[in-house]
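A.B. asks: So, here come the structures, one by one.
Please treat every number below as a calculation from the coordinates, not as lab data. Everything numeric here is computed off the predicted structure, so don't read it as measured data. Cβ atoms are built from the backbone, for glycine too; each structure is taken alone.
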Structure P
Amino acid sequence: MRVYRSPAEAGALRGCAVAIGNFDGVHLGHRALFELARAKAAAAGGPAAALTFDPHPVRVLRPGLLPPCLTPLPRKLELMAACGLDAAVVQRFDRGYAATTAEEFVERDLVGALGAAEVVVGHDFTAGHGRTRVDGLRPLLAGHGVGLGVVEPVTSDGLVVSSTKIRELLLEGNVPAAAELLARPHDVDGVVVRGDGRGRALGFPTANLSTEAMLPAGGVYAVRVLLGGRREPGTPLAGARALGGVCNVGVKPTVRDDGAPLAEVHLFGHGGEELYGERIRVAFVARLREERRFPSLDALRDQISRDAEAARALLAGGA
């Protein structure tokens, strides 16, 4: 998948069908947009593309209301590529761009720069400074001979699929339900940072993770981990080592009192070499229990052993 850093750079996509949105999570609803864009592109004989924005517009316009990020841009582009898109266009969003009207957006970006033949949006999409809705966008596009496809809400087991709903499920620790809406387990990429070494002292060395992506509710989780590998924008992670593990998300109340949340992962089958500075991906498969304080380090060690055993059994069972 080709990645362009603005519509102005994407002249090679003329005649494309382009899906537009923030696409945080790249969930089932987003995939429906991509599927329609691919179908329209095939019918028109052009490429299928997506136009997204970075940073999230809310970060610029109302930073106090910024929701937790499900998929930072590199992961978002990787997932979009896996959906079969030919290209992604990443438009930088700042105060200047926020002043763009719907008419300017259509004429300058969609028609002038991209040369789009078809546009695909969700039912609640709004465009430009005046937040022009679908009914207002349609005639603007039609005036340039551009078609508009609108995807109605996608549901899964009666739930409307949305990034907001997925965040709610993660805040409940309900990672299996979130995975249903995402069509994959929720995962976070991050860099291994130095911790306090207590896990190793307890006999369970851990990789402490610094990540931009949203963590689920505090607790202990069975996880699948990708270690290492090569990351290029718009391409799948290649050459990573896959391992199972158990992850604690929270504040480690038995051994810490500063209240700062973190994620630490004990990897099964890892040789124990230092991982500081390495990038890993942690996918949350199931929540084993809530986080809680233990009366002693021995009691904590015994519980970690039981957690690891439960996680191994769950992952071996194909969860």
Structure Q
Amino acid sequence: MSHPPTTHVYKTAGNCQIKADVYRPAAAGPTPVLVYIHGGCLMYGARQSINPRQLELYLGAGYAVVSIDYRLAPETKLPAIIEDLRDAFRWISEQGPALFGADPARLGVVGHSAGGYLTLMAGFAVEPRPKALIPVYGYGDIIGDWYSKPDPFYCQQPAVTLEESEWHRGGPETSELYEGRGKGGLYLYCRQHGQWPLAVGGVDPARDPAFFAPYNPVQNVFPGYPPTLLLHGDQDTDVPHAQSVQMAGELAQHGVKHELITIKGGGHGFDGKMDDPVVKDTLVRVLAFLSEHLGMRG
């Protein structure tokens, strides 16, 4: 990494300070912005998790990169998490030009896993609307069987009890993991019991699916949805490849410009293999997609 980021508090919710790391490219003047959204099933993860070699590619291409935190479930539920997403984009738009030379008219988003889900949410839930979305092994249907029924892959692993998951253990709202938080087994418990939507939303989708409609990207695609480049491995045991296929189908139905790049044999996190020729080629295509839709001023 060429230089450390500048860290800003973009929002305070109660006692929780929610932060963004801003990385500036070498170029001066108003620059297009790439918002990076970390994964971690909305329960874990942090803004510092951006792959340093991917970061260097984005900076070298002339983008300012803003890696955002957001409050985590189950202490914070889905409506407030999406509120954080909206507030992050509002902050970039309102404060970004003066703070780091942002051009809010040229905004792209890249996110991995749950960050890919939030990237798809940004296509309709935030202002200003991004010009390009890149969900990497993301998902558009949060109440499908894959998330709301026991998962065969995770059921092969040692069973986690409700007590071991520490689901209902108290604790403050947080956007950053801290020692002693507990809940280390919560995701595994949720996947073994099909209860992730309940843990994250606070509502059982079988009883009230309408609650999830505003938070379900596949239900919110429209003709003005941003151009989208979906990346997914076909051997992903965490987020099914079918999630990106489904989203691509919705985009096609509404006439939205999009492409699905399927990584043959790729699992969850395939892009961590930065020396793999397939990954290198895929990132070249990512940069070309960003250049096409965000543009670079001469």
Structure R
Amino acid sequence: MIEKTPILNTVTHAIMIGGAALMCFPIYVSFITATLPLERMAEIPRPLLPSDHLLINMAAAWERGGFSTLYMNSLISAVTIMVGKIVIAMITAFSLVYFRFRFRGVAFWMIFITLMLPLEVRIVPTYEVASNVLLPFQKIMEWTGIVWLVKAASGIRIDLNLSLINTYAGLTLPLIATATGTFLFRQFFLTIPDELTEAAKMDGSGALRFLWDILLPLSRTNIAALAVIMFVFGWNQYLWPLLVTSGPAYRTLTIGLTFMQPGADGANDWNVILAGALLVMMPPVAVVIFAQRWFVKGLVNSEK
């Protein structure tokens, strides 16, 4: 029996609404500021009602920040990271659950432990590898003496060099591995009845066909949930694009937005800058809103 407590329910809802309002107030102030003309930026107290310059400020931010190129770079980066994480996580989880090999548990825990090594911790070695992806082969050839032998025989020194700096591959490849996605798919695959696997084997289904025809359709809600998380993750990346790009050709929106900030002698046009921030926020917010049902369903349900 559920006891009715209207007073407690009212207090609980009031606390929740107050907390939500407190969290959303800075976003509301940013939106209001983005709608103001420049001459109203110095008003005290700060206006709390929208004005009619939102589209004008957005157009100014789009032109000043070069958002056409930045939007394309961010979209390519976020979608590539999202798709790469889903594909790699699904294949990895499939191999961990349905293939019997030695040290399978050790392999899973090694993948899971990488959650304790975020990008900020491994940023230096990751950048070193991205600056020259052939560096490990170069080191092996140096340690084994191959470089010395070739130079002694022909006078030519082997120097392998392939940089991913200022490329889409450099923006995305170091970020597409995901222990979170692997864990999510592994836990879901463990809920698949063994009878379904045996029936697929009796029908002559191979491993890839079983993955494509059976597991993939069953995992659509999990894929949707992971896609939302990983798209937002890829879109909001700041530190890695800041290091791996050195020009506007491959710069993302989060980096381009920082270049719009006024300098010491610049105009205090925060209305235009916050209008640009709204432009940056729109795609991930739209993805979360439109995929919210699938996102929640993928996290709380096990659809079989």
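A.B. asks: Taking Rg/Rh (Cα atoms, Kirkwood Rh) as the criterion, which structure among P, Q, R has the greatest value? Kindly include the intermediate steps, with their values, before the conclusion.
C.D. replies: Working: P: 1.03; Q: 0.95; R: 1.08.
Evaluating Rg/Rh (Cα atoms, Kirkwood Rh) on every structure, the highest lands on R.
A.B. asks: From P, Q, R, which structure was mean count of other Cβ atoms within 10 Å over residues 111-118 = 21.6 calculated on?
C.D. replies: P
A.B. asks: Given -10000 as the derived value for helix-only ellipticity at 222 nm (-39500 (n - 2.57) for each DSSP H run of 4 or more, over all residues; to 500), which of the supplied structures P, Q, R does it correspond to?
C.D. replies: It traces back to Q.
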